[in-house]
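**Student:** Alright, structures below, take your time with them.
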Structure P
C-alpha cells in the first residue's frame, strides 16, 4: 500500500514539474526547442538535408520530433535532448521522385509514422504522375527506414492527424478517416461535397497541424451563401471546422461574416468551445455562441498558432524571426522569443510538448 501511495505522489510531482516546450524550425534547416516559461531557445539542432524544414510531428512522449525536410522528400527524426538523428526516411528512389506536401503524423502510441506521398516517375521525355498514397513507417526502424506498407489516398490531402482508436484523419477536399491496418477509408465527412441548403462549397487552406493540446484538429473555412444577395455582407461566411480525435466526430460552425483572412486555428484544451485563430488579426471564437467574441490587431502576418497546456497563453509564429506570446484572455501581447540569428520560420509547424 505504501508503495502505491509513493508511486502516485511521485507521478503527481512529475506532472506538476512538467513544462511546455515549443518545437519549431527555421532557415536554413534548423530545429529549435523553446522553453516557453523561460522565453528562450534552449536547443538548436541542424537537420541533415537541404532546404528549410516544414511540417513537424512529435512523438507522444515528447522525445523525438519528426521533421519533413530535404525539399519535402525526406523525414528526419531528431532526438530533442541530444540533437542526434535517430530516424530517417528518404522517400525518393530510382527514377521516382516522391514528395510530401506537409502531411505527416506520428500515431498516438508513437510506433508508426504516416506520410502522405506524391510520387512522380521521371522518364527520359516525360513526367509520369503516379497515384497518391499514404506510407506507413515503423519509428523503431531508425535511419534508413522504408515503408512497412502503403495504401492509396485521394489527391489534395493537406493535413494528417492520428485518432485515439488508431485510425488516421486526413484533411482534403473532404475529411477521410482511414483504417491504418487495411488502408480502407472507414468514413468520409463531406466538406467540398457537402449538401447544405443555402451554402456553396467551402474554401480551406490549412497545412499547419496543432491538435496535440486538445486532441482536436481545427481549421477556419470560408463559404458563400447561395440564398442571399452576393453584394450583402452576409454573402460569405467565416466558419470553424473541428474534428475530435478522441470521438472521431466532425463539426462545422459558421461564426460570422468573412471580413478578414485567417490561416490557422487552435482549440483551447481547457474549454473546447473556445477557439483562437490568426493571420493578420488574432481572433477569439466561441463555438457554443457561434460568434467571434474578441479580436485584436497583430503587428505582422502570422501563419501558425498554438496554445499552452493550461489555455492561458497563445504562441504565434511562421514567416518571421520570432515567436510572439499573447495572453489568451485579453489578447494582449506579452513577449517575443527571437530565433537564433534572426532566422525566418517560413511555413514551419509550431508544436507543443510537455516534459
Structure Q
C-alpha cells in the first residue's frame, strides 16, 4: 500500500508528464518592417517549452533559433541579421550567403546553368561565379515573399513559382510548413507542377551551437550517417562518383571535431576550401533517417538532423571572411558556423545515375526534415 504522500508525488509526476505531452506551441505574428522594394514582411514566432524560433515571410527565412545550454542559458544559434533589410541586402549582393531561407527551386549547384529534360534544354541564371546556377538563381525561393497562414504548432508558407521563373519549366505550387514541438523544428515540403520540371528545396540555416557570432565551429563534434560522399571538380560540381569515406577526412561515421582534418592534405578539401560536399545518407531517401549529429562541448547543445532526403550538404562557412556584419553587428568569420542542408544530390538533373529530382504533373513532391535540439 502506498502512502498519501507517495500518491501525491506520483500524481504530480503524471500531471507534469501529461502537460508536457499536450503542451501547445505558441504561434504569434507581428510586422517585421518593409523591404527596400516596399514589401511588408511578417515575423512568425514559434515557442514551446524548449525552443523559440523566428521565421519571416521574406524567403521563408529562419531568422532565429533560441536554445538553452546545459545550464539553461539561452542563445540564438543561427546566423543572420537584425531585420529583414539585412537579409534583403545580402540576398541581392554578388556574394549572397543564404542565411536561413528556403532555397529552390533547386538547392545547390547545377553545372553550367543548364539541364535537359525530356529532350529539351533549359538554361538557368549563372549566379555561382558566372559558371553554375546555385540555389535556384538570384531570384529563387530565398528572394521572394511567401504567403503565410498560422497552423497548429507552426506556420504554413505557400508560393507559386510561375512557368519560366529563373529558367525552370512549369507552374510549381510549393508549400513549406514549419512546426515546433518538444525541441523539434520540423520542416515539411510539398509541391505540384503542371509541366515536367526538377525540384530540390532545402533550408539553408547556418548553425553555431555556442551562439551566433561566438567563435568558430571547429571544436564541434560531428557525426554523419554516411559511408559515401560525392566528390567534386574544380567548380564544385559532382564528378558522378560515389566515393567511400573510409580512410579520408570525410569519414564522420564516428564523431570527430570539425576542425580536426579541415586542413588535411587532400584534394577534395583543397577544392572545397574546407568541407563543402554532399554526403550520401546511409539508408536515406525513403523514410525519416538520422543524417547528422552535432555536439558542442562548450555549451552542451546537441543538434540532430533527420530527413527523408537521400543527401546532406555539409558546409563549414569557408567563404565567410569577417566582411559580413550580422546580428548586433558581429562580423561573421571563416568557419563561424556550419550548414547541414538536407537535399537530393547537387547537379542531379545532369547525372542520370543520381536519385531523380524530376517532378511531373499528377505527382507530388514530399519531404520532411527535422532539426532536433537537446543538451548533453
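**Student:** Matching task: 0.98 is the computed value of Rg/Rh (Cα atoms, Kirkwood Rh), for residues 60-251 alone. Pick the structure from P, Q. It would help to have the intermediate numbers written out before the result.
**Tutor:** Numbers: P: 1.02; Q: 0.98.
The value was obtained from structure Q.
**Student:** Next up: Looking just at volume of the Cα convex hull per residue in Å³, which of the labels P, Q belongs to the structure with the highest value? If you can, show how the numbers build up before the last one.
**Tutor:** Working: P: 166; Q: 155.
By volume of the Cα convex hull per residue in Å³, the leading structure of P, Q is P.
**Student:** Work out which structure the value 13 belongs to, where relative contact order in percent (Cα under 8 Å, 6 or more apart) was derived from one of P, Q.
**Tutor:** P
Read-outs throughout are calculated quantities, based only on the coordinates presented, and are distinct from any laboratory measurement. Just so it is clear, the model here is predicted, and its values are computed rather than measured.
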